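J.: Dropping the structures in below, format is structure tokens.
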Structure I
Amino acid sequence: MLVRRLARPLLASYFIYEGLNNVRTPKAHAEELAPFVEMAAKQTGVPNEPETIVRGVGGAQIAGAALLATGRVPRPAAALLASLIGPSTYVHEAFWAETDPARKAAKKSGFFRNAAILGGVILAAVDTEGKPSLRWRAAQGAEQSRRGARRAAKAARREAKLFATQTENKLT
């Protein structure tokens, strides 16, 4: 459908841009991420290398966005992007922690922009392209099987009754 062919690349463009920024210049985001990485490193043993994590997230953003934009496995790609934007928004757009009114306003704007993008990728993650979901198809298949089994049982009873009647008539 034309709408999906336009909407998916448009939605993916944000993640490609952000992913490229993360891969090319990880220092900008690594500074904000450092306290979280340090805490995670202490608890889990993950290496305390914020720049590497920022680059990894950037690569995942680019890969997920490319898959979404091209329409290859768009639902899992959108789910991946949704899982990346939530933590990123929490780290980079924490307007509630800002005291400077101008920075607070800018971060608040970024927070709500990312919330809107998160809504878009969630919709993309559940979009079945107008086809029924796998769950619905399974339920319909099970219902059709039940109906078929009932019809077959009814036909078998009819045949058995007819056979019994014919056998009884031959014996008398």
Structure II
Amino acid sequence: MDPARFKAGMRHLAASVALVTTRHAGQRGGLTATAVCSVSADPPQILACVNKSASAHDPLGEAGIFCVNILAPAHRRIAERFAGMDGIEGDARFEGMGSWSTLVTGAPALAGCPVSFDCRLVARLAAGTHTIYVGEIVELALDPTARPLLYADGRFIAGDVLAG
């Protein structure tokens, strides 16, 4: 399969935009991801697929903790920064971007998200250019009034456009 053709096909898969964050050796790290999904309800688990070339890839695996923050439309600039669009990496990505706290694990949780899942890493699997990180959810912060930021066909979309 030609990688360009595969990527063209994947543009049709709309997904919530997530910020996967971690804290390792006193430094925060994170990346924007759309390859995130639930794994199990009992125990509660979620997975995130992280490109091995991402600056947060190794710290996430070494820390053994991460938080999956499902972004809201107001977080578009944060999504762009954590996608590496401005060249800023590591702890500097958090500066001047949103309001941050921690839940149980110490991984950064972003305020204003529809949901933030605080996780302990329980498994990882190498898969081509990515690592699949599976986390057991130990806590979550939920805002039932917030709507998700979506990504489809190479652009961001506010989740409320789907409401009928």
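Here, each number is a calculation from the coordinates, and none is a lab measurement. These numbers come from a predicted model, not from an experiment. Cβ atoms are built from the backbone, for glycine too; each structure is taken alone.
J.: Starting from the value -30000: which structure in I, II was helix-only ellipticity at 222 nm (-39500 (n - 2.57) for each DSSP H run of 4 or more, over all residues; to 500) calculated from?
T.: Of the options listed, only I reproduces it.
J.: State the single structure among I, II that was used to calculate semi-axes √(5λ) of the Cα gyration tensor in Å, for residues 60-107 alone, giving 31, 9, 7.
T.: I
J.: Comparing I, II, where is distance in nm of label points 7 Å out along Cα→Cβ at positions 36 and 100 highest?
T.: Working: I: 2.1; II: 1.5.
When distance in nm of label points 7 Å out along Cα→Cβ at positions 36 and 100 is calculated for I, II, structure I comes out on top.
J.: To test your reading of the models, identify which of I, II gives 21 for relative contact order in percent (Cα under 8 Å, 6 or more apart) when calculated.
T.: Details: I: 21; II: 27.
Structure I accounts for this read-out.
J.: OK, next. Could you figure out which one of I, II the value 28.4, 105 for Rg and Dmax of the Cα atoms in Å was computed from? Provide the component values of the computation, followed by the final result.
T.: Details: I: 28.4, 105; II: 15.0, 46.
Label of the originating structure: I.
J.: Consider the structures I, II: one of them gives 10.0 for mean count of other Cβ atoms within 10 Å over residues 4-11 as calculated from the coordinates. Say which.
T.: Working: I: 14.8; II: 10.0.
Label of the originating structure: II.
J.: Out of I, II, which one gives 4.6 for distance in nm of label points 7 Å out along Cα→Cβ at positions 44 and 148 as computed from the coordinates?
T.: Working: I: 4.6; II: 1.6.
Here the read-out was taken from I.
J.: Next question, about the same structure. When mean count of other Cβ atoms within 10 Å over residues 20-27 is computed for each of I, II, which one produces 18.6? Mind showing how you got there, number by number?
T.: Details: I: 15.4; II: 18.6.
Answer for the origin of the read-out: II.
J.: Now, a different point. From which structure (I, II) was mean count of other Cβ atoms within 10 Å over residues 116-123 calculated, if the value obtained is 21.1? Write down the numbers at each step before the final one.
T.: Numbers: I: 15.9; II: 21.1.
Going label by label, the one that fits is II.
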